[in-house]
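Chemist: Have a look at these structures, which come just after this line.
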Structure P
Amino acid sequence: MSIFKKLSWFFRQEWKSYFVGVFFLIIVAILQVVSPRVVGIIIDEIALGTLTMASLWKWSAIILIAGILQYLFRYIWRMKIWGTSAELEKILRSRLFKHFTEMDAIFFQKYRTGDLMAHATNDLNAIRMVAGAGILTLADSISSGGITLFTMFFLIDWRLTLIAMIPLPALTLVSRILGQKMHKRFRKAQAAFSNLNDKTQESVSGVKVIKTFGEEEEDIHDFEAMTKDVVVKNKAVYLVDALFDPAIQLILGLSFALTIIFGGRFVVEGSISIGQLVSFFSYIGMMAWPMLAVGRLFNVLERGSASYSRIDELLKEKSTIQEQKDAIRTPVTGDLDFQVSSFGYPNSAEISLRDVGFHLERGQTLGIVGRTGSGKSTIFRLLLREYDQYAGSINYNGIDIRDYSLDALLSGIGYVPQDNFLFSSDVRENIRFADPSLSQQQVEEAARLTAIHQDILGFPDGYDTLVGERGVSLSGGQKQRIAIARALVTEPELLILDDSLSAVDAKTEEAILTGLKEKRADQTTIIAAHRISSVMHANEIIVLDEGRIVERGTHYELMEQDGWYRRMYEKQQLETKLEGADEA
């Protein structure tokens, strides 16, 4: 029953709806005892020979009216209770989604996508059942059982009622034992489903890689093994669940047996009439639902309690990125000063950046090159405040970026990551994602700047062409250029290109960089690349190796040094010449 305490905030909020629903539920419970009692009266009148056509019509009308009223009142309580439970699911889903959007990178490293999806679907549905089926079953079992017992006790025979109810205490013991087992097993079953959900999401997203390496059979085998685990854990839940109904039927059977033995004796003694015994049997049958409802109630509550605990664990997670109460709301502008003496990722003993510093005046361009894993993307993660735990400072116009609100900081940064993510909508909506109010002219201007406009015109539906999930219908170069256009439409103070030109040819790359240089003459740009040609025009270039700056200067200054930069440039120039010779 602790789940009701956990959801008390919602029940207080929606008490009016639940009051109306439970009120009509009780009225229906009262109406339910009318028909068996009327049937008993009719049987007694038949036995005594006093039944007339007029009384038969009268009793039949009473049964019909009771039935119609039950139909109407059932509709009302269903609308109030079930409809309100859907509101709980809506609130929790919105709260959970908002929480996801506020969490940091550490949170999404800890929880997998499939696991989060399972929380947002199965777990929320189980909690909704508590506010719907749980409240219904609790109120209905108490009202139906209580009113039926009252009728049996005062309108039939109190002795027979007490005798018939002797087996009932066993119900409480059985429900408690089975309920505890249900909670533990259902929690394990939900965790197994989360793993399966994550596996499915990962396999669908990576289906191209799976096919490329011919790993379909192995992936299917892994999926089947996880599916088997889900089935095994759910069977363990159903094994306990299946014990509820037989246990309750056994207890109910004992009540029927006691009623037959002692009720028959009371009829012979003349304590009750045969009609009253028939009515009593009907009431015993009506008691089946309240007793079965107890089993179902514990099932729903234990499932809901396990799911609420899982959801609550997520909601209690706190982001390590916290805004100050008096955070600056003005968008960032001015010079950028990056001075980080040391940074290491959480749960890692390695230092990812050490003594990395650079100063960019507004309008300048910085190039960052280096081997894979040298720390280029790490610099960008710190600029975007994905992590705040570093030694040093990152200032914008002399103000630490941690003093800005996240909206003020991120609205001034246009970031194009290595893994270009496009939404499964059309080209236009992907480009103007940050500002849906942008005109077609503004969208096309950004597309021309990134040399993708002509490609888009060649698509089947132009700017209305659907790109598919994650841009699956586009080439790598087209996805990169659309992603850059999406970043440019906001005219960011700082544009970060994280190896975002790797999939375009040299001619297109040159056209894009020339356009950016003209368009963003008074705005700051940082370009990380493996291809030296992408950063040659930068005001300063830094070369990273194992998180340290090993070379820095302009292109010409670095070419005068006999270092990694010069060797890489000469190697790439040779490769370009060889490729040209092959084409010729």
Structure Q
Amino acid sequence: MRHSRRGAGRALALGLALATAAVAVAPAVSADQPRRGTPDLGVNVTVFDPTMPVAEIQATLDATHAAQVDNEMGTERYAYLFKPGQYGTAEQPLQIKVGYYTEITGLGASPTDVVINGKVEVYNRCLADNGTGNCIALVNFWRTLSNLTVNVNAAGQDGCRSTTNFWAVSQAVSVRRLNITNGSLSLMDYCTAGPQYASGGFIADSRLPVVTNGSQQQWLTRDSEVAGWSNGVWNQVFSGVEGAPDDSAFPDPPYTTLDTTPLSREKPYLFVDAKGKYNVRVPAARKNTSGTSWADGPTPGRTIPLSDFHIAKPGDSVARINAALLLGKHLLLTPGVYDIARSIEVRRPDTVVLGIGHATLTAVNGAIPLDIAGVPGVVIAGVTVDAGTTLSPVLVRVGKRHGLNWSSPNNPTTLSDVYFRVGGPHVGRTDTALEVNSDHVLIDHTWVWRADHGVEGFTDTQRWNTNTGRTGVVVNGDDVTATGLFVEHFQRHNTVWNGERGTVVLYQNELPYDPPTQADWMKGDVEGWAGYKVGDHVRTHTLHGAGVYVFNQNNPSIHTENGFEVPERPGVKLRHIMTVNLAAGTIDHVVNGVGEAADTTRIGVPVYVAEYPLP
């Protein structure tokens, strides 16, 4: 898509060439813990307090960044948690650089309780010439920043970086509860061999200065405040954002703005109370929201003591985890990779499963790693789910397909920052990644990715028959809402929406790069599978801000008839949708035969349809 990015060693859209970099093995970083009063969260969680010397904190973070900056497909996971207080000074700012599978999070009740005097940044990654060439942000995935204030201070940095905090990222990168004071925020890195490309991300519940969008091809900002926004590329969506740009001139610029978010629930977060006790705040679901949840006081919701959580570590048995859940515990997954040979079963209403440091569940022997009952109020957050080498029917299932599901419109089961991978670090096989059967479910930011590159040990041509994933997301439940739905490279429809009254705010999709022939990419007599399919029987559906991209690198002659396929009914409404060609293949129409072809005569130039049905 905007990605133009991902093929290993191949020329991609917009003239970029990506090479799969060697995977670095990160050494264990010494965690100064457990300190008195600090729970044992494992060796890859470090808790900082403001009494620690800045140089010591800086050295710890620098060591992890050096190990993780190129560790795209590695197994190491880290979380760095900051107790309330000030970190860094005007003379000695704390300059944090964030690599793969790293979480930087404040432990305050409010984002203003933890202040980083300095920066928290992601730069372009240089993939060629021993780390000096092909410097881009198109594969800067899997990192988290949340619940703190950054008082931008660039003391000691060069002039190009003197006033700006850089956050040059792509998918599976979450920014939540961020408060930036002083300076500005740039979503691209124009200093490292720049300006260069970046390909999308997500911000929620944040207060931001002027933001330079730059080369970011698509982005969702939700329930936040911005002092200004510089530009758009293909698809910039604002939902419930104070200060958001007007979208009346769409597609020039390509903004989609909703005054309020129809349904939202902020992600749960760890915090330390006045007595030094650790808790998890679980925000309440809200409707028609705008601005931050913490502007006028504590975020509405409930507080759960950390003692009510089973704290899991890699190597723990699923039987032990399930026993704790049955006994009424919530679940905290500490950083690492968990082999899951039988389902983690979430059966009780209002259960919280919170992962930190990009905790990853890997399917073993065809298991469904996470199986959620059709009950209300379950919250799954901060978890990555990987397909294994044996075919799984599904990776995460919410509710039973033909069973009794109990739901609540005021207390939706919620998935926040839940990411999926089929291939990449190893061979992966699944039929469907995410299946939602329950009603009243909220999906708040997900990246569902069938890998287009990785270290599995086979070529791009072989990948079609080796990393297999038929469908990314299937929604069968009614009244399901998605804010930030990123789904890529699956071998049939990437998303199938069968439920009534579905609402999606930002959809981003790349069709698969790797069908060998047109015959491999046929839906009966129809050429190709639409990237977004609404079931033929559906009467009501709403989609705001969406793009489907094509890059058929294995066979540039392949056609896809439509980017979007929906029933032609007045209750099915698509607003601000587009297709784009990244350098190979063709999408003949945007939706249901409407819209010009996204072909190689207009590489990187979107074809927009402002609304469908046409007025």
Structure R
Amino acid sequence: MRVRPLDSEKHLHLLRVSRRQAPASMWIKGAQVLNVYTKEWHQVHVVTAGERIAYVGEKEPLTDEKTEIVDASGAFLVPGYFEPHAHPFQWYNPFSLADFALQRGTTTLVSDTLMLMNLPFAEIEAMMESLMEHPVKQYFWARFDPQTGADHPKFTREGIKRMLEHPLVIQGGELTRWLGVLNEEETILFGLRHTGDLGKRMEGHLPGASWETLNAAAAAGITACHEGITAQDLLARLQLGMYATLRHSSIRPDLPDLVKGWLELGLPWSPRMMLTSDGSTPPMHRNGLMDGTIRVAIEAGMPPEEAYVMASLNPAVYYGLDSEIGGIAPGRIADMLLLSAKDEPTPVAVFANGKRAVQDGKLLVPTVQPEWERYSFPKLDVLEEKANPDWFRLRQTAKTPVLHMANAVITRLEMEELPVDREGFVTLDHDPQLALIACIDPTRRMRTAAVLKGYGSDLEALASTYTASGNWIVLGRDPEAMARALQRVRDIGGGVVLIDEGIVASECPLPLAGKLSPAPMDEVIRMAETLVERLRAKGHLHLDPIYSILFFTATHLPYARLTADGIIDVKSGRIVVPSLPLD
């Protein structure tokens, strides 16, 4: 598959530059060049013709006054990095992530589309196609499940088929609804079959899966999984014919243990291994994107050559794109990175599509500026009345539902008897670790409430429209402050607001569907870091408080989640505590 078109004139020019019959567009000389196919470094000339590499070798090219000559003496040249599993919606958006990726040397992304599914199909396709005009090549995957426990018009057989058949969609998945496979749900099984019929890849989501489950997943069509948390998990996936993606994300920073565990096994690094940052929230991107992931792998003991191969050639091979990208070789698109040292993966210069696109972290080429007015994101706020403190009071009947945070994303439900005030409302004064949590569906005018343990201490109020379901999450110990936090979020058009000591301690506007910011990545990182810092000061101990907010309503995670219908037991799919009307 051609990543970028190569007409007859460009093809002939490429051949002539390779044969030194026409002048080069660019000549990079003096660098130690990584051959990802043999994992060797060679001091050779790299010559381009337009967007593509024409020659790699010892002979000097033909040049003229238009040839850009790059003296790379003492530097190291590697292929542009490839992120095979991106979630471009963690406050940042697909356009700002692409800009940031380019600055840090990632020149190809394969991205999730889940948070686009409330747009009309034509607008989803228009966004994907506009992103392919960016210097960073961005492909996509088709979801089979909305992760909300509710029906959704896009996740039908027809909707899945339309997404899978788009040429920029190169895989299905990630398949988070394994229960749908076990229950032989036809829509899920159709998605798996049709992905295979189209010759596309199928990403799994199989944390803690047994050998038997992995067998069933492979039989169903899963071709890769990024959920291995031990070296033995990686090995099992490889032994059953899958690709194993080593992850280092803000919610699962597993990479050091995976590398060390693999070294202890004494096995060779597999060409079926890839690296991913798996949609980290903004604070982790202070360390970069794939360059930061590669750095962690190297520091944990992975040879640099292996790390660069896992972040370039291996994913290109997996997706069938290695004849176009993934290596520094003739005929490939000239996506290359100049490094100051073998073990320093953040590039000094980035060459994308044959042009110097970044120098010392500064963009030198135009990217794609989104026209957000083209996209009809659903209306965030359909309520007419102001937020009401009564929405955040919980009356105890027999016992009160208490969600216990086992970690950043896993919540267990216990029914407990808690103290109440004179009016019969639950009081939390006896334990500063407790907070009330409410999920509000503004469209259906329903609320689901519980007590939450483990998010922080003496948390006054936090409100967020950034959730997996699109409903609003509000948590805190003061109903008046919780109402003010939610109202402030509504007033700014969506986002996250934290109130502490009676004032707004952190305000994070996300005006695009209440989930995304149009701001550049550096601004989004600073905004998120401020919120996390405040939450840490309030005693939040888990890995990623932002992901926790997102996942309180995500029904693909164990064991209990908040929905518009009530608290759901994920394993059985049963509503165990029903929701109530806002009134």
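Chemist: Have a look at P, Q, R and say which one yields -0.85 for log10 I(q)/I(0) by the Debye sum over Cα atoms at q = 0.22 Å⁻¹, for residues 456-511 alone, as calculated. Spell out each step's value before the answer.
Modeler: Details: P: -1.00; Q: -0.85; R: -0.72.
Source structure for this number: Q.
Chemist: For mean count of other Cβ atoms within 10 Å over residues 128-135, the calculated result is 23.8, so let me know which of P, Q, R that is. Each step should come with its number before you reach the end.
Modeler: Details: P: 23.8; Q: 13.0; R: 18.0.
Answer for the origin of the read-out: P.
Chemist: With Cα Rg over 2.2 N^0.38 Å as the yardstick, tell me which of P, Q, R scores highest.
Modeler: Details: P: 1.45; Q: 0.88; R: 1.02.
Checked P, Q, R; max of Cα Rg over 2.2 N^0.38 Å sits with P.
Chemist: With FRET efficiency 1/(1 + (r/R0)^6) of positions 40 and 328 (r between Cβ atoms, R0 = 25 Å, to 0.05) coming out at 1.00, pick the structure among P, Q, R it was computed from.
Modeler: Clearly, the read-out refers to R.
Chemist: Starting from the value -1500: which structure in P, Q, R was helix-only ellipticity at 222 nm (-39500 (n - 2.57) for each DSSP H run of 4 or more, over all residues; to 500) calculated from?
Modeler: On the way: P: -20000; Q: -1500; R: -7500.
Answer by label: Q.
Chemist: To test your reading of the models, identify which of P, Q, R gives 0.45 for FRET efficiency 1/(1 + (r/R0)^6) of positions 80 and 488 (r between Cβ atoms, R0 = 41 Å, to 0.05) when calculated. Kindly include the intermediate steps, with their values, before the conclusion.
Modeler: Working: P: 0.20; Q: 0.90; R: 0.45.
The correct label is R.
Any read-out appearing in this document is the output of simple, stated calculations on the displayed coordinates, not a laboratory observation. Everything numeric in this text was worked out from a predicted model, so none of it was measured. Cβ atoms are built from the backbone, for glycine too; each structure is taken alone.
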